[in-house]
Structure I
Amino acid sequence: MKRFGPTTALDGAGIAIAEGETHALVGRNGAGKSTLVSILTGLQRPDEGEVRFAGEAAPALGDRDAWRRRVACVYQKSTIIPALTVAENLFLNRQTTGRLINWRALRSRARELLETYEVDVDAAALAGDLGVEQRQLVEIARALSFGARFIILDEPTARLDGPAIERLFTRMRALREQGVTMMYISHHLDEVYEICQSVTVFRDARHVTTRPVEGLPHDELVAAMTGEATAAYETRPRTAGERVVLGASALTLAGRYREIDLSVRSGEVVGLAGSASSGKVSLAETLVGLRRADSGTVTIQGTPVKPGDVPAALRAGLGFVPEDRHHEGFVPLLSVGENATLPIAHRLGRFGTVSAARRRAEAVRMIEDLDIKTEGPDQPVGDLSGGNAQKVVFARALADDPAALVVINPTAGVDVKAKQALLGAVEDAVERGAGAVLVSDELDDLRICDRVLVMFHGRVVKDVPRGWTDHELVAVMEGIQE
């Protein structure tokens, strides 16, 4: 049992994980998964109940070293410090047992650790220069270096592409063969069936069921998570208009993409697909001004936009949902209402002030439109579950009724129903006359697109119309032209 004020985060919920298995924990956003993780890692104390490892009581709450020797967690939000080297991150607060740090010995210990767990990363490299996959592997190596034999993986594939996910799964299988026990948290049920032996479902802060994965029907698992059978998202038929709301001409950014032309009409959703190295995310970030192209132009509603200038793009009529909601999507200490109304704050008062009543009214409308589960407009966004925080990011992007919308991996780390709500929000905006660019590693997200531009090594290699099969699209993404 765990309560936070009037909110019951866990209501008699528990989990039992057998030694040496990979055990999935699934449930909708707000089901209690994150609260359980905070208790299992010693960050929170349960109000009732207990935690036991191999039959022994958990360490005292403040004994962080003892907890690390029992359990380690690789969080969806990276805990790697970018300004430090890989070696420094691996042995943070453990650099030395004396007064001075022997840097040569530290790097040597780091290289040995990386070699032991087959992590192909330079120990002397800055962590900020690593890719997402490399940072996750460094975090896993750091966790194991404490001697922990139980690892929690929280949405580890949320920002990985297909080949990187397969490499992670290969590493996980090897760790399991070495006797490491893992709890795997994911909203991707296909991954649960591929990598896990058992699954526990939480719903509304309660334990619903624990079952072996083998032989468990997919529909039964979804029903346990949602309380009802959830059908696949059905895309809506539509006809695009003639007006080009977002365009790009001859965009080139060295090392990312080259000579890209793009035209998005009102009432149209255009997808961008490809591997992590395809350039799709960099292109989308250029469209909104997060990156500045070396050459080429971006137009919004026919007007060229100043390169590398996000405010200029927003003023021109662009709405944006970034790839990393934690760093670019919202201000965690500000309220739901403050975050959602940031783009229209200038309209909510006079003489440079914001009317609290008008902001609250706008926020309440957005909360209702996107079904954001919150205690109200004044709740800090940082207190929300991942799916509801993402809905706030969408609310902000849609606040000014944009003519064009750019969304990057919009459903990463959210549950089944939240995915439907977020994809529905994109289609709602398009039905109102906007045009949208949707970048996603999820094939199911791309099904709402009228066409998908597939990128390979920085170039658009094919414009695929609606109606594609998974095999057809993946073949093009992997460079196999049929």
Structure II
Amino acid sequence: MTDHRLRRIVIVGGGTAGWMTAAALGRFLKDGRTQVTLVESEEIGTIGVGESTIPQINIFNRMLGLDENEFVRRTKATFKLAIDFVDWKQIGHRYYHPFGPYGLDMEGVSFHAYWLRLNAMGEAADLTEYSLQALASAQGKFMRANGQRNSPLGTLSHAYHIDAGLYALFLREYAEQRGVARQEGRIVEVHQRVEDGFIEAVTLQSGQRVEGDLFIDCSGFRGLLIEQTLKTGFEDWSHWLLNDRAVAVPCALAGSRQPVTRATARPTGWQWRIPLQHRLGNGYAYSSAHVSDDEATADLLANLDGVPLRDPFTLRFTAGRRKKSWNKNVVAIGLSAGFMEPLESQSIHLIQVGIARLLAMFPDRRFQTPDIDRYNRVMQFEYETIRDFLILHFHVTRRNDTPYWDYLREMPIPDYLADKMAVFQSYGRVFRENEELFTDTSWFAVMVGQGLEPRGHDPMADVMSDDELRARMANIHAVIAKSAQAMPDHMRFIAENCAAA
């Protein structure tokens, strides 16, 4: 019987994408038959703007068996319960996108429908007050889920703000302990098989040749293997996602360190603020067609809470994705597969999901076409549904203060997003399709927060009398307020459990 198992896997590029991939392969390829080698050069910098995560990173860390307190200490992380959106609907408006449900579904009907009904009666509190994560974020509170039944404290989900460079170093240590070999060197040549164009080796500047059966491209925007070599093609989404530049700078700690990422809309883009234990991460994603690099940098520096810790650096990008994430024997993961600005903190998640899908469709040396095609289909769906969720933030707005926002508000949008919006505008209903990343709660939070108004609520919510509705909603409101009050201060929790040295 022929043994088709992979013998050599080569990861091209380090950083977050490379070392997350290496750690996962080191965790599962334990039989000693497959050698994993990561090639990176210290001469080539990595992109480190993706410091904000979503709760799915806990699945990845648990898969590796990482201790959460050690992870938080090693990455100088803080916790995250929500995203705070400022000035998106209109200047002076704020809303939260929380990492957990609103209220409680009742009688088989979504809580969203009951809130819309009570809101139409003029008696609903702000949506934030029906979400424990949103309310705790606003109050600067945090704790882990305590498993308590019949309490919102029992199922709290959370994410992190991390130093992405430290996370990569942490995972490098993890991977090397499990047999992954790191090869220092700049790649100067890529070799393809004559008969089918598959990659067979890369040559380093030193002259060393590194051969492989499967190559994973984590080389960043340039896509050394997936694009420069295999000419896979790129799908450009910049007509929907205008921002093509980002300027980033860390600054000294100052101001609030609530468990929340703040995203503030600006006249020609948006600014992020990410609190870590040792510094604040800041950046401004903007459209170069509407503002110059110098003006954007000046705007960012004028809106920092603390003193800059280094010179700002500017990143150029085009929103979009490779036409195939997997081509021949090359799988692109991270920036080499595609990029969308870090709104909604999806950058590290797309690395994670690329790895998870690869493990689910793991090949042997025959590289069966149906499996590769399925990988590409599910990754396409992942990217496109995230894309449409991001477009929602820019398109549904009442801002009319600049040409930038005028274009975004009036532009044609993808059919998938248009259908989501149309269904919501009928009765305020949102559905999660085919395991897409963002849940109905996420879509509801942003649609309501951005000012999209339904013409009514789900008629199934009308089976409850007005008095019973008021009583139940008041009880939910009180329980969430009491639960938030019981939570400790965010930074005190870190100090007592997982403070970095």
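Please treat every number below as a calculation from the coordinates, not as lab data. Note that the coordinates shown come from a computational prediction; the quantities given were computed from them, not determined experimentally. Cβ atoms are built from the backbone, for glycine too; each structure is taken alone.
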Structure responsible for 16, with relative contact order in percent (Cα under 8 Å, 6 or more apart) calculated and labels I, II on offer: I
Mean count of other Cβ atoms within 10 Å over residues 76-83, calculated, reads 14.5; among I, II the input was structure I
As an exercise: Cα Rg over 2.2 N^0.38 Å, for residues 260-347 alone, calculated from one structure in I, II, equals 1.19. Which structure is it? I
Computing volume of the Cα convex hull per residue in Å³, for residues 28-163 alone for each of I, II, the value 202 comes from structure II
Between I, II, which one scores greatest on mean count of other Cβ atoms within 10 Å over residues 124-131? II
Distance in nm of label points 7 Å out along Cα→Cβ at positions 132 and 412: greatest across I, II for structure II
Where is distance in nm of label points 7 Å out along Cα→Cβ at positions 20 and 324 largest, in which of I, II? I
